[in-house]
Structures are given as C-alpha cells and as structure tokens.
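Chemist: Next up: some structures, all given as structure tokens.
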Structure I
Amino acid sequence: MSFQFFMPTSIKVGAGISRSIGGFLHSLGHKKVFLVTDKGVRNAGLLPQIENSLHESSISFEIFDEVVPNPTSENIMFGVQRLKDYSPDSVIAVGGGSSIDTAKGIAIMANNAGNILDYEGVGKILNPGLPLTAIPTTAGTGSEVTASTIVTNTQTHFKAAVISPFLYPTYAFLDAELTINLPSHVTAATGMDALTHAIESYTSKTTNPASEAFALHAIEMIGMNIEKSYFVGTDLSSRENMLVASMLAGAAFAQSRLGNVHAISHTLGGVFNIAHGIANATLLPFVMKFNLPACPEKMANIAKALGENTSQLSVHEAAERAIDAVIRLNNQLNIPSNIKDLGVNLDVLPKLVEDSMRSGNVLINPRLTGPDDIKEIIVNAYNGTL
C-alpha cells in the first residue's frame, strides 16, 4: 500500500459563520479583497452579511459578479484583468461551483503568466496564487476543498481540467444559512453532484483508505439528508449535513480523482452547455451499471450506505440495489431519466466519445473503458436504457 493524503484547506463550519469573514481576514493582515460571485447569488441577497463583515473590519473590496455557468477561459481572464486593476491581497469566492472554480482561476492567474488554458493537465502551474477563501452557497461541487478548476474552451467546446496543489483554496467557510433559500431544482442537482463525487471517488482505481472513508461517509450523509433538503428546504440541520457531505466528497476526489460519469458529463457541458450537476445525476445510474462487474463489493457497500437492507442478499444482488437506490433518488428529486431530455443530440456522438476519452478520469474508472464502451454508455443514457 502506497499513498499520500494532502488537503491544505482550513475548513470552518457553522451556521452564520460567513458573518465573521471580515474579522478573520483582518486577523491575517488582509486589507483589500476581490470578491468573485455571480449575479444570481447577488440578486438572491446572499452578499450583504459578507459585505457588512468586511466593512466592519475596515477591509476594502471590489465585487466581480460576472461569473457564468460552465466558466470559460475568456470569463476567467476578464476577471484576472479586473483583479490586476484593483490589486487586492486576497480573493473570496461566494457561490456554487462555477463561482469557486472561476475564483480559483483568477487567484492563480494573478501570479502566473499567459492564459489559464496554458495550464490544462496536472501540475503545470508554477507559482501559488493569491490566498483564496471559498464560501459555497450550494451543497454539491466540493470545489472549496479540491485542487482543480474546470475551464471551458469556447473554441473547441471542450471542458479542460487544470489540476495543481496550488488550486486548493486556503480557507473554506461552510455556512448552511446561505443555502436555506436555494431553489429545489438546484438543491437536487447539486446534491446528486456531491453523491456522484462520493461514489466515483469511492470506486476509483486510485482510491486509498483515507479517501474511501471520506467518500463512504459522504454517501451515507447524502442518503440521509438530500430528500429533506429538497422537500423541506428550510431545515438547517439537513442543509448543514449536505454542505459537510459535499465537502467530504470533494476532499475524497481531490485524492482519488473520479471516473466515467465525469469524463462524459464534462463533455456534455462543453458541447451542449448542460449544467454539470444535472448531467452527473442523469448519467450516474448508467455508469454504475457499466462499472458493477468491476467493483461489486464496493457497490454493495454503497447500497448499504444509502440505507438499503442488503443483509440477506448476495454481493451482486446488493450491488444492484445501489443502482436502484440512485434511480429512486433521481425520481424523487425530479432528475431526468435520460440525457436526451437534457438537450443532448447524438448527431455529434463521435465528438462526444472522442472528448470523453480525452479525460484522465477514464483511466482511473474501476472498469477498463474504451471508446466503444463510452459510446454504449452515452447511447444507453440517451435512450434511458439500463
């Protein structure tokens, strides 16, 4: 057994904790902050308590609210220029995965030359960026504790992964109060995104005992809390548990990477601009079905973590229950049962296969995967055939 576990992000959890961000940054000597978010977060009224905290601590700030879904290199580099014009000493990200990924790109490019796409791949970034504090407003991406950012190349319609230890946020503030008014469809998509992270991390070829522990506990927490978060919405306990579960899943896949769901969903996002979480959720049962022969014992553990009674079942029968549990969750949360309903068009199937195979996640998927396998998964997911 040989592995390493590295997660430098300092995590703070607590309802209302985002109100302390100003005093926290002031104690570290920060005086000027670049705040990255999107207009949806701003219009939802989630920023005033953070702005007030910064004002009270005499920290000046500029708000960049131009984040777009499926962040593009152009959007990130525009933010970099705005940041350099302002010359802050720290960056804050407030929002979902798009805002945090954009902030990661902006913070790192403050101290690195060229374009963010120049650093596609693993370990190519030369210099650390500005200190970054991530404040997620959705329980889904786990980007607040990961070493990657996903950037859409608008020329090729390919979502490129930039991966480096320098991309870990310095701090993460998990404040469930910021997720209370999240629309139910966003709660569903982001929650199933977190479940996908946990399941793919747990079954990855590069998993290790530490990441497995994080991932399996995240699966259990999501199974116990996602429906209450969706149907009740204002229950602070379930919201907080989902935030923590999302973080645990992110910490897990930061170590182990992911699998075929993400290889394909990034492609669908790049070509059709489909939201990442909903693509993951819809694809997940189809990839689990494909992977089952390679990891039945782990799939059985997933079923048990999701609350399935597997005590009288064979390993294979228990493994099948994991897929059933995910399908039931998708149905409960009004997640489409096929990717056709997401706007996927099979006229570009060769490109979808080619771009999916470019992902490093295919190499660490638990079941050996070739282009024909990716094609079969996409076609099955399009037709809704398990």
Structure II
Amino acid sequence: MMSDPTQPAAVTSESRALVIGSAGFLVLGSVALLLVGREPVALSGRGSAGDIAALGTAALGAGAVVAGCVQRGQLRSAPAPSASARAGRIRNGIDIAALALTHACIFLLGWLALFAIFQQAFIGAVLYPVAAAVLVGTTGAVSAYIAYLSALGMTAYRLAALLAGFLVTGVLTSMLTAQDPLWWQEHLSALGASSDISGVTFNFTLIIAGVVVTTLAGYSTMTLATTAATPSARHRVRLLEGGIVLLGIFLACVGVFPVDERFGLHTLAASGMVVVYGSLIVRIRALVPSIPATFAALGWVFLAAIIAAAVLWFPVGYYNLTAVELIAALLIFSWLIVLIRNLAAVDADQLDANLPPPPSRQPDAAAARPGPAAQDETAPEA
C-alpha cells in the first residue's frame, strides 16, 4: 500500500505504528486465548499470563524492529551495487539483528519483572481467559508500537540509552535470580558461571550488548565519516570506529567464554576491554580534534578511578574483585554514553558549518517601486 505523498512523514509513521500495534494486540491476544484455554491463569509463574506476554512481546517486538528498520532503509537512496555496498548490506543486517534482539530481550525481561510485581501486589489473584487475552494482547500492542517507532527513529544517542537500559535490566535480572546469594564475594563474572537462568541471562546479556556496541560504532561515527574531507581524517574516523568495535567484541567474548569454563579467554577478553578503553582515552583528542577538552579530561579522571579501585583491591585489599569490576563497568559504559553525546554535538556543529548560507532576500520589484497608494500617502496635502 502506497502512502499519501501529501501526508507528513511523521503522521504516516504514527499511523503505521498504530496499525502494527493493533496487529500485535490481535495476534498476541488470540494466542493467549488459545494457550490459556478455559481455566483461570495466574499473573506470574510458569504457564502464567506473564510468561505468555513476555515471550510473545519478545517475538512481536523483534518483528516490529525489523519492520521499522526496513521502512527506514526505504526512505534512503539505494547505493550502486558494489563490493562496498554488499559489505554495507551485511553490516546493516547485523545492526538490524542486534537491535531486534536487544528490544526482544528488554521486552522479555521487563514484562516478566512487571507481571511478577503485579502478582506480589495482587496475591492469589487469577485472570479468567478473556481478561488474560485482553491484558496479554495489550502488552503486545504496546511493545509492537514502541519497537516500531524506536527502530524508525533510532540514533546513536538513543541506541546508547537503549544499551544502558538493556545492560542494567539483564545484569539486575541475573543478580536477582542467582541461586548463590553470596556470589558477590567472589567476582561479577560468577553470575555467568552457573547453567541456571541467572547464568544464561548474564552471558546472553553481555553477548547481545557487545553486538549492540559494534552497531553503536557505526551510528556514532556516521556523520564524521561523511564530513571527513581528507584521507587522514577518514583514517582517524576508522580508528575510532575500530576501537569502539573492539570494545563490543571483547564484551561479547566475556559472555561467550564463561569464567568457570574458559578462565584464560574470559580474563583476556575482560582485560582487552580495559586496554582498548584506555587507548581510546589517551588518543581521543588525536582521533577527534574537535571534541571538547572537558570530555578528554573526564576520560582521564575515569581511567584514574579505575586504576585506584584496582590498587585498593590488590595489593591493599580494601575492595573485593566484584567492587572493582562494577566500578570499571560503570565508568566504561558511562564514558561510552557521554562519548556518543559529544560526538553528536561535534556532528551537529560540523553539519551547521557545512550548510550553505541562507540566500539573501532580494527586494521585490513591485515592493521596491512605490505604488499609487504609497504615492498618495506621501503626496503633500493640498
């Protein structure tokens, strides 16, 4: 179906999002009605309305993200077929998959947690089939609507915020579901050492987050690459993008190699993240000369804080390893998000500088020439 060319793009996007949300309501509501059957169902727990909503919204959210990304790609001009264009399509496919998986995981964990809270608020409450279908269908509508608009308007800053929310949601879920309540006495990676839901959630969160960071590299350096006018400038952009990609690869490897199974590779990946992070801090002004000096100084402060925390752990023994890992992870991802904001500010300044000056308004010939009315007004009275 072709859209009305006279209708604004934002209105068209909202209309399509409403259609996708309505479809999500119908699909997930019908599935819930079939799965629930004729018996009442609990809000949370195995086989509950919460489980159906979480799994269903994960699938619907991923599909809505793909639809939004495809629609967004159709709004751009298609490049000429070439080797670089094919590589770009492969990279674009990876980016879309990362976005879809991230949204799916957020919906999965978020709705599970929300329905668990509802069950605690309404102890002993159950849902009859029609009520369960309506409630679950509503979660499908909300998730599909949000996911479609999120993909359609995705930017580097929004992706960074999405990454932060996803990491917090995944790690907190892993902490809350850990079978060993004293896991924190060992190290943060102990969360991924078990084969239960806690370990799977922790490792899967790190893997998907790593893929999202590699996607973030392309989003955050897109304008810099476009506006780079010299080979050296393009080389600096590639180095910056490569550094962020390496951060994502090492983060994913931390999840791929659990500490109890591949201790050496796990430690190497975690150490590689810190090394790449430090190298980016040291070279950030050389890679992006226009980035603010305040941000560069902030990076040095963060790096010094990580080193101080490591010294307080060993050899001082004031902190344990979990505290050091939490401090390092918090500072690294905080720096990465602030980097995205600063790169967005640099992009905005460069785009403003490259815009052509507004054309000077030429006086209208009729306006420059006084008409009869003007002549009458300026004529002296008799």
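Coordinate-derived values only; no laboratory data. These numbers come from a predicted model, not from an experiment. Cβ atoms are built from the backbone, for glycine too; each structure is taken alone.
Chemist: Ranked on mean count of other Cβ atoms within 10 Å over residues 157-164, which label among I, II comes first with the largest value?
Modeler: I
Chemist: Given a value of 0.7 for distance in nm of label points 7 Å out along Cα→Cβ at positions 125 and 149, point me to the structure among I, II it was derived from.
Modeler: I
Chemist: Consider the structures I, II: one of them gives 45, 35, 19 for semi-axes √(5λ) of the Cα gyration tensor in Å as calculated from the coordinates. Say which.
Modeler: On the way: I: 33, 23, 19; II: 45, 35, 19.
Derived from the structure labelled II.
Chemist: Could you tell me which structure in I, II was used to calculate helix-only ellipticity at 222 nm (-39500 (n - 2.57) for each DSSP H run of 4 or more, over all residues; to 500) as -16000?
Modeler: I
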